[in-house]
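None of the figures in this text is laboratory data; all of them are computed from the coordinates on show. Predicted, not measured: the structure shown is a model, and the values here were computed from it. Cβ atoms are built from the backbone, for glycine too; each structure is taken alone.
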Structure I
Amino acid sequence: MTSTPLRLAVIIGSVREGRFGPVVAEWFAGQARGHGAFEVDLIDLADYQLPHALPAVSPLMDPNPVRPGRGEELAQRLSDADAFVIVTPDINRSFPASVKTAIDWHFTQWSRKTVGFVGYSGRSGGLLAIEGLRAVFNELHAHTLREYVSFPRFYQLFGSDGQLLEPAEHEAAATEMLDQLQWWATALTGARTEAVPA
């Protein structure tokens, strides 16, 4: 256990009307707080409304682009995080455009940090979105965890109070992922003090 809590950003990926993401994210944030190793920042992408159209110079080339609206606030929250968990549904066999937009508006904020995933959807439990996101984050020099939490047919798993009806299996999966997240985030936080190879 680290002496200083790791800063974990739990990101609600879906911004669509009627989304279930906040319920899943609140549940997971509670698991992360209970784990004891993390200071949790729950980020809702619906609060930021970044445009899908990127500036002429990519954030990959300019790590400090001028972001519209409250975009600078989001950039700072991502910069402050030691690790991330993306809460995402499957939409047409992939992750939401809002997640890709948030990724594309940032670069250094993800680099050399660890990323975990919580997925939810009808049949696949968000696994199709998770697999797609692994490839995207790999391009940004982020480390994605093998462990994940998945909610297939999520609408049958949660009660009207937002709590899981039978939590044991998902709580165990969350703990396993959080243990790995702690290890990797601790290792990478130390490693980020070293110079990046040219």
Structure II
Amino acid sequence: MKKGLLIILSGPSGVGKGTVRKEIMSRHKLQLDYSISMTTREPRAKETDGVDYYFVSEEQFKENIAKGNFLEWAEFVGHYYGTPKDKVEALRNMGRNVFLEIEINGATQVMEQVKDPGVVSIFLMPPSIDALEKRIRKRKSESEDIIQERLTKGEKEMSMTKNYDYVVLNDRIERAADEIISILLKKVQENK
């Protein structure tokens, strides 16, 4: 059986990665399995443990670091985030295409660690820094300090598009999802 693709969707915090990913996965059957990340932060409204993230204690997270069980991990605004390696590799070895929705630092770690032709990296770009700020503020889940930290980081991250296979503008969710689906259909065909 052919190993599945590892699809990386990344971009600045607040760009709409989760919304675009959900749109893609609700509309098209590409044998995509969403890689659920692990985090030490508290769930936001409407987030479910084991669906949106694995919500764990800092101690549990550090145990996984010690075991080498992350494709990537990072600490951001006082919380840890990471992608469990064992779950991703098990799915890919079954021929499944695994979809990672992760921040820039994590995407960089994955691209450095996983060096096979089955990796597809997509940078989701906001229309502008103002649009990014509006999206972050619309969440109403973070303090002004955190919002400013996310915006400063986002501006720096938008210069990193050269590290990705594709750059997709998220001006409208449906249009961005359509473009990503087209990319993935082509890659799935090439991987057969």
Structure III
Amino acid sequence: MRTTSEAIKAYAAVLPEGATLSAKELLHLGERAAIDQALSRLVKRGELMRVKRGLFALPVKTRFGARAPSVEAVVESIAKTTGERVSLSGASAANILGLSTQNPSRQIYWTSGPSRNLKLGAQNVELKHVPSWQLRAPNSRAGHAFRALAYFGKSEAGKALGRIKSQLSENERRELLALRASAPTWMAKELSTLAAA
């Protein structure tokens, strides 16, 4: 008969990279106390990673040894599990669009859920709660432009928008313009210049 640890390993082995596990998801494999003990043992042996208290992920095995799963995959898994909306931070969006040459020193994602810190091997990742309007169109270039403008703020948004316009297709500009309804007034005013372009 399989031990609880072996059952958890078998369950985790078929999940995609970055999928997260919690004790509550594993109750079909045993009693809660046994699940907690098995998770703790698996972390000590390096067969599971503790992402944060009560949340675990399977390390990815490569020919060079085990590594942490990709940050994007873990964040996406958390978003699916919790139902929260998650996107790149405004600083990361500005960097992707070439509006900033600064690489954020640590990875920050904006979320509709609570703020919290994750640990993936040597990487520290922050999920930072922001108002829901900043999470519109989370995976599109127009959405990234929207977050970059929010990041630059009222005083720099006009200049940033001038640089962004040339990088966006006609469809992306229309999508960005459509997002102004949920933006604060100062930002909606800047975005309205796209209607005249």
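Relative contact order in percent (Cα under 8 Å, 6 or more apart) was computed and gave 36; which structure, I, II, III, did it come from?
Of the options listed, only II reproduces it.
Out of I, II, III, which structure matches 20.1 when mean count of other Cβ atoms within 10 Å over residues 12-19 is calculated?
Comparing all candidates, it corresponds to II.
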